[in-house]
1. Between structures 1, 2, where is distance in nm of label points 7 Å out along Cα→Cβ at positions 81 and 137 highest?
2. Once mean count of other Cβ atoms within 10 Å over residues 73-80 is calculated for all of 1, 2, which comes out largest?
3. Looking just at mean projected area of the Cα convex hull in nm², which of the labels 1, 2 belongs to the structure with the highest value?
4. Using the calculated result 2.8 for distance in nm of label points 7 Å out along Cα→Cβ at positions 121 and 153, pick out the matching structure from 1, 2.
5. Looking at structures 1, 2, which one was helix-only ellipticity at 222 nm (-39500 (n - 2.57) for each DSSP H run of 4 or more, over all residues; to 500) calculated from, given that it came out as -11500?
6. Quick check for you: by distance in nm of label points 7 Å out along Cα→Cβ at positions 65 and 89, which of 1, 2 is greatest?
Structure 1
Amino acid sequence: MGALLDKIAVPQDRFEIRLSGSGGQGMILGAVILSEAIGGDGTKNVSQTQSYGPEARGGASKSDVVVSPNQIFYPKAMKLDLLLAMTQESLDSYYKDLKDGGTLIIDNVLVTDIPTDNYYGLPFTRLAREEAGHVMVANVIALGAIAALTGVVDKETLINAVLARAPRGTEEKNRKAVEIGFREAEKLKK
C-alpha cells in the first residue's frame with residue numbers, strides 16, 4: 001500500500017475504496033476481509049462501513065473501506081479512490097462518487113455501459129464459475145485483482161485474511177480465487 005498512500009498529498013491522507021454490486025454477491029464480506037487484511041499489521045488505520053437495500057438478495061449493496069496511516073476522523077467514504085462495480089446498477093449508482101483519476105474496476109460481463117475508457121474490466125463472475133467452481137467466490141477473485149492492481153495489500157496477507165473467514169471446507173477454493181484475481185489483474189497491467 002505504501003506506493004498508493006505515498007502519492008496522497010498532505011493533508012489528504014485517505015485512500016477510499018467502495019465494493020459495490022447486488023445483495024448476495026458478498027461485497028460486505030469482501031470489504032470486511034479487505035479491511036482485516038489491510039489493517040492486520042497495525043501500520044494503517046482502517047474503517048469499514050456498509051449499506052444495502054431492503055432485499056436480502058438482489059438489492060443494491062455497497063461497502064466502503066477507508067485506509068489511512070493517520071487517525072480516521074470520519075469513517076465514511078467521501079470521494080472514492082477506487083470503485084469496484086460488479087453490476088450495471090452499482091456502476092450507475094456510484095460512478096459519480098469516484099474522484100477524477102480514481103481507479104474503476106468492473107465485472108465486464110455484467111457491466112456493459114461504462115461511462116469512461118479508463119477502467120479495468122475482468123469477468124469476475126464467469127471466472128468464479130468456470131475456474132474456481134462456484135460463483136460465490138467472485139468477490140474473492142475481485143479482492144485479488146484489487147490487491148494486484150493497487151498494491152493496497154500483498155497477496156499472502158490477503159490470502160490469510162480470506163482463509164480466516166472462509167467456511168470450513170472452502171479454503172482451497174478461496175485460496176484459488178485470490179490467485180485467479182491476482183493472475184488476471186497482472187495480465188491487465190502489462
Structure 2
Amino acid sequence: MTEALDLLGQPVMQRSAHFASPDERIVLSRRWSDGPIAIVVGHNPSVGDAEKDDPTVKWWIRWFQHYGFGGFRALNLYPFVTSSPVECRRKADWVATNDWSARDSLLFVNLPILVKEAKGAHQLFACWGNIATDWDWVDHVVEEIQSGEAPYPDIWCWGKTKSGAPTHPMARGKHRIDPLAEPILWRAA
C-alpha cells in the first residue's frame with residue numbers, strides 16, 4: 001500500500017469494520033500507510049464503525065500516527081456493541097440471561113479471530129481498564145494469545161490501573177492517558 005494523500009497532504013484513511021451481527025462488532029480497522037499494524041484489545045465495542053470514529057478511535061488514530069504505525073485493528077474481550085460496559089457485562093452473563101447464543105458468539109466467533117489478529121500484530125496493546133471484571137475470562141484470553149501456536153506476543157499498554165489492569169485511554173479525570181504517552185509493557189510472553 002502506497003501512502004495516499006488528500007488535497008491537504010494528509011494521509012487518506014482506509015476504514016472498515018466487520019460485524020457478526022448488528023450488535024456484535026468483531027474487528028474495526030483504520031489504515032493510512034504501509035507502516036506497521038497494531039492490534040488493540042479493549043473491553044467492548046462502542047459506536048465506531050466503518051464510517052465513524054468514536055472518541056477512543058480518534059485517540060488511537062492520533063497515537064498510532066504519532067508513533068509511526070500505518071494503522072490498527074481493534075478487537076474486544078466481548079464483541080457486544082454498546083457504549084455501556086454495564087450493559088456489555090449484563091449481556092455476557094448468559095447464565096442469568098439464558099442467552100447461550102451470546103456465549104457461542106463470544107467463544108466460537110470472537111475469540112479465535114481475536115487470538116489470530118493478536119498473534120499477527122506488529123505490536124499488541126490492551127486497554128480494558130477496570131471495566132473488565134471477569135478476570136477468569138481476561139486470563140483465558142491472554143493465555144490463548146500467549147500460548148498454543150507461535151508467535152507469543154508481548155502485550156503493551158498505555159498505563160495501569162491500581163489493580164494492574166491496562167488503562168483505557170479515555171479513563172476519566174486524573175487517570176486519563178496523555179495522548180502521546182510512551183507505551184509500557186503490560187504482560188511479557
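1. Values: 1: 2.9; 2: 1.9.
Comparing 1, 2, the top value of distance in nm of label points 7 Å out along Cα→Cβ at positions 81 and 137 belongs to 1.
2. Numbers: 1: 13.5; 2: 24.8.
Going through 1, 2 one by one, mean count of other Cβ atoms within 10 Å over residues 73-80 is largest in 2.
3. Working: 1: 10.2; 2: 11.1.
Of structures 1, 2, the maximum of mean projected area of the Cα convex hull in nm² occurs in 2.
4. Working: 1: 2.8; 2: 0.4.
This figure was derived from 1.
5. Details: 1: -11500; 2: -7000.
Structure of origin is 1.
6. Once distance in nm of label points 7 Å out along Cα→Cβ at positions 65 and 89 is worked out for each structure, 2 has the highest.
A short reminder: the numbers here are calculations on the coordinates, not readings from a lab. As the structure is a prediction and not an experimental result, all values here were calculated from the model. Cβ atoms are built from the backbone, for glycine too; each structure is taken alone.
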